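Dropping the structures in below, format is structure tokens.
Each reported figure results from applying straightforward, stated rules to the coordinates on display, with no laboratory input. Just so it is clear, the structure is predicted and the values come from calculations on it, not from any experiment. Cβ atoms are built from the backbone, for glycine too; each structure is taken alone.
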Structure P
């Protein structure tokens, strides 16, 4: 059975991403075709990239990097819950992605973005980063607007159609995840 990590890409205090990630995890756990777990970057607590050797070489010196590498390696696929900050992803998420390399390769990712325009620009930026990490990305995505899916920009209340969109993301991540698992052997 595929193991899929739902990665919460915000570490800000009072972040709305926690409620979004919980919504994704709750929907995912209604399914029986994969195993799902939440990976919260705030709990991982990586420092700014402090490895002396490029991650593509896989020669990790620091224990926090080795621990993060083991977490990433344990999953077949990812669903990123990604905020949009200044037309891009959060610095914490970019930092976490940059720490390791081979552990991401030949896997798949789906996206649930949130922000003033549904996190669309952050997701598009994240797709470019995923390509360099050799992570395939699925077409389906969820875009949550701070104006229509949050009350007072803080209380998450998604409109009904987003649940169907989320299931589309999960369906594609599972399909591609199974195919790519054979590539990894």
Structure Q
């Protein structure tokens, strides 16, 4: 996150199709209040739109929401290049297992995934996993790939009550403020970004 100590930071918040994306309006409001110098853009996957309104997010962020679908853009638009260059920091919250897997594998079938593979910004990822998914060696492999990838900060999952089982499970996404702090700590350790 190569951001100057003063001036605005540009943060791209990405919401994917986990149920926790329903709380994204709260987190956008928190980000604007806790970091008023920050310029915020929000991108939503098509599956996120089942749980959160793009209109509500646009009002709270003060900008049109980026919908992660090639059909939203004309043939001459290159949204992935613009997004990749614009962001100083990307926060993927929550990140579904589907999104985590595609990102770890380097799949670039949407504008957003192509932008994330091309950006020089720090990318913070807060996985939101279904019950018992963290026990899968395939899932662990994808998480290990992201942990080892330079420029990616992977937040640990937290215990959360599963909407499907009603039981406390490991796999909830870390709160956005914790993901932000993890990314800021990484930037400070690298000698970049705002001082504490």
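One of P, Q was used to compute helix-only ellipticity at 222 nm (-39500 (n - 2.57) for each DSSP H run of 4 or more, over all residues; to 500), and the result was -10500. Which label is that? Clearly, the read-out refers to Q. Can you spot which of P, Q the value 0.20 was calculated from, given it is FRET efficiency 1/(1 + (r/R0)^6) of positions 95 and 159 (r between Cβ atoms, R0 = 25 Å, to 0.05)? Considering all the candidates, the number was obtained from P.
Thinking of P, Q, which structure, once distance in nm of label points 7 Å out along Cα→Cβ at positions 15 and 71 is computed, gives back 2.1? The partial results should precede the final answer.
On the way: P: 1.0; Q: 2.1.
Checking each candidate, the match is Q.
Work out which structure the value 16.4 belongs to, where Kirkwood radius over Cα pairs in Å was derived from one of P, Q.
P
Each of the structures P, Q was assessed by distance in nm of label points 7 Å out along Cα→Cβ at positions 79 and 127; the largest value belongs to Q.
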